Structure 1
Amino acid sequence: MLDESELRKLIQAVPRMLDERDFDGYGALFTEDAVMEIGREVRRGRQAIADGPKRDLPSRYEATFHHMGQIYIEVDGDEATILTYQVAYHLPKVSEPMTHEDAGGKYHAVARRTENGWRIARLRLEIVLTQGASLSLDV
């Protein structure tokens, strides 16, 4: 149960770090050799994973607001698979809250136990739906 609790906190920190624009904290959630797939883009390594939203989000959106729903975790020794459902709202201008670009989908993650605790080794974002204004991100 302790592993599951730590893994739940780990995956829940992903959208929180993005919404708070804490890109260093976001990067620290991943292993050094992690791989992230987002749309057609593959980011390899912790730094590339952190650099993606650091480059993309502030230039396009004044705010993001992620909602994470169901979280399913399966632990197998020092590895775990995590599946989460989420909806993300992207606001180009906070002064215009009715104008937003939204996406709903799933995080498919593999986490690995490290000397620093659980970290994400692989993360794939599966976009299931978009709504609102056309999403500025290429996903």
Structure 2
Amino acid sequence: MALSWIFPRVFTPPAPITADGAYAYFDGNLLHYDVERAPDKYVSKFIFKAGNKYTGNGRSSTATPPYHYHVYQDEHFEVVSGTMGYLVNGKQGILHKGESLKSPAGDRHTIWCPANAKEDLEVLVTTSGPGGPG
């Protein structure tokens, strides 16, 4: 890449993998499981440890994804257990076990485990739509 000398790649070591196949981040306080991979869909499961400074400290947690959008893909969030905070196009809310949220392509969004959560957040995230960057 022509600008690689301005923006060098930073080496990020791979995340350790747990005995049950999860990628473990932040000393195992954020677990990421690959559930399904298909050409037009990717399903993953995340478990955010409640009360942890990296994963359970509300929107300011280190593990909170940045507020972002996808150019081509829709994203669907289904809360399996716990409570999930979210921000979609400037509207903030809370989802509980069994509730879900869809963020169509172009919608700005992020999710997190609320600071006052008593239970770990387990969420299924499905990204679907045509391929392409974003």
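Read-outs: derived from the displayed coordinates by stated rules, not from any lab. Remember, it's a predicted structure, so these values are computed and weren't measured experimentally. Cβ atoms are built from the backbone, for glycine too; each structure is taken alone.
Here helix-only ellipticity at 222 nm (-39500 (n - 2.57) for each DSSP H run of 4 or more, over all residues; to 500) has been calculated and equals -9000, so which of 1, 2 was it run on? Comparing all candidates, it corresponds to 1.
Highest-scoring entry among 1, 2, by percent of Cα pairs over 21 Å apart, is 2. Among candidates 1, 2, the computation of distance in nm of label points 7 Å out along Cα→Cβ at positions 19 and 107 that gave 3.9 used structure 2.
Taking 0.60 as the value of FRET efficiency 1/(1 + (r/R0)^6) of positions 43 and 99 (r between Cβ atoms, R0 = 30 Å, to 0.05) derived from one of the structures shown (1, 2), identify that structure. Provide the component values of the computation, followed by the final result.
Values: 1: 0.60; 2: 0.95.
Answer for the origin of the read-out: 1.
In this comparison of 1, 2, the computed figure 27 for relative contact order in percent (Cα under 8 Å, 6 or more apart) is attributed to 2. Taking distance in nm of label points 7 Å out along Cα→Cβ at positions 67 and 123 as the criterion, the top structure among 1, 2 is 1, with the largest value.
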